[in-house]
Each structure stands twice: as C-alpha cells, then as structure tokens.
Structure 1
C-alpha cells in the first residue's frame, strides 16, 4: 500500500523592505526558462527536485536548463517552503548571501513574534 506523500505549501518570501526577490527574479526570465523553473519549483510541493541543503536552514534547488539556475529556499516547519531568491550560476554567490540575510530576518522576526506572512509586496 502506498502512503500519501507530504505536501508542502510554497510561498514567496516578502523581505522587510516589501520586495519579493524571488518573484522579481522570476519575472525577468524568458518564457521557456520561466516555465522550466516553475516546473522544477512545483516538484518541491511533494518533496522532489534536485535539492540540496547548503547549510542549516538554507536549501538550493538546482535547475539544469540553459545556463543552470538556482532557487534558494527556507523550510518553515514541516509544511511551508519559503522561496527566497533565484539566480543563474553567474550570480550564485551574491544570491546565496542575499538568501542568508533573509533567513536572519525570518529568524529575528520569529523571536520578536512577527511573522513573514503578515507582509505583502
């Protein structure tokens, strides 16, 4: 008997400055690339995809298409995945640094009782 797989809820993280860096990055991609990225991101809802834990709470989804794209995300508990930012391989280090800063924001907000879901772009 097959057991149902866990379902994750995907959300784009809205930073303290009101911007969703993942959504902004996604909007810059061309049609075929955007579709391929979205197809791979959707796999995260069932725990699939070429993903790797980079450090403590920072995860990377690798999309091997064209230049190679990366989506950085944060797992909040067992149900929510926050999409933090994305880039191609050229901007990978800068984007990882940005994602680390977002995780610091998220953790600080949690300690203060503020929740990222209360912010809207």
Structure 2
C-alpha cells in the first residue's frame, strides 16, 4: 500500500511545489487549502502531514496541537512549513515533529519528507 501525505497549504504555488515533490517520492497526496478537523485527518490516515501555520482563519499549529493530543493521531508526523518569524516556537508549542522555514530548499524538504515517511532518525530540524 502506498504511503499518503496530507498537505495543508493555502498558498497555491507552495502547494503545487509540495505536491510535485511528494509525488516524486511515489506517494498518494491529499491537499487542502484550509485546516481540517482531527476526525477528518484520522479518516484520511496520512503517513505524514505538511502544514502551513497560517491557513486563513485557522492555524496549522493549533491543528497540530490537537492531533498530538489525541491517541488516534498523535503518531502521525507533522512538519510545519511556514514563513512565520516565530516558527521554531510555534513548532515546539504545537508538538510538531519538525519545521521547515519558507522559502525552503527543495533538497532539504525532500530529505525531511523521506526521513519521516520511512521513519529514519532525524538529525536536524532546520
């Protein structure tokens, strides 16, 4: 069964780039331009979530915190992908598994996704 990546990104250019990169890893990709409710995420059963922190009226960090507090979703790795100045603090407070600052290095992003999809040890978060 193919791995599945959920991309939560409201910037179309960034969403397109993330979709392109994840498809190169031969995984199924589901995208949304807004935050989702935790039960909806659970039903999708993603192996990895890539989320912008700012998703219009909602915050990706808040969704991450909710997912990490639920037994059914706490093991899903979440990478926050944002240009927020305080991204390291947001990631720590939301219990995100990692964060990547925009604009991101494509090779670094692919490496991060690969490590989380295949559960390899992460050496660096930024």
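Observations on the model:
- Identity of the structure behind 2.7 (criterion: distance in nm of label points 7 Å out along Cα→Cβ at positions 29 and 61, calculated), options 1, 2: 2
- Which of 1, 2 yields 1.00 [FRET efficiency 1/(1 + (r/R0)^6) of positions 69 and 85 (r between Cβ atoms, R0 = 25 Å, to 0.05), calculated]: 1
- Entry that produces 18, 17, 15 once semi-axes √(5λ) of the Cα gyration tensor in Å is calculated, selected from 1, 2: 2
- Comparing distance in nm of label points 7 Å out along Cα→Cβ at positions 13 and 45 across structures 1, 2, the highest figure comes from 2.
- Read-out relative contact order in percent (Cα under 8 Å, 6 or more apart), computed value 22, structure in 1, 2: 2
Quick note: the coordinates plus some simple rules give every number you see, no bench work behind them. What you see is a predicted model, and the numbers here were worked out from it, not measured in a lab. Cβ atoms are built from the backbone, for glycine too; each structure is taken alone.
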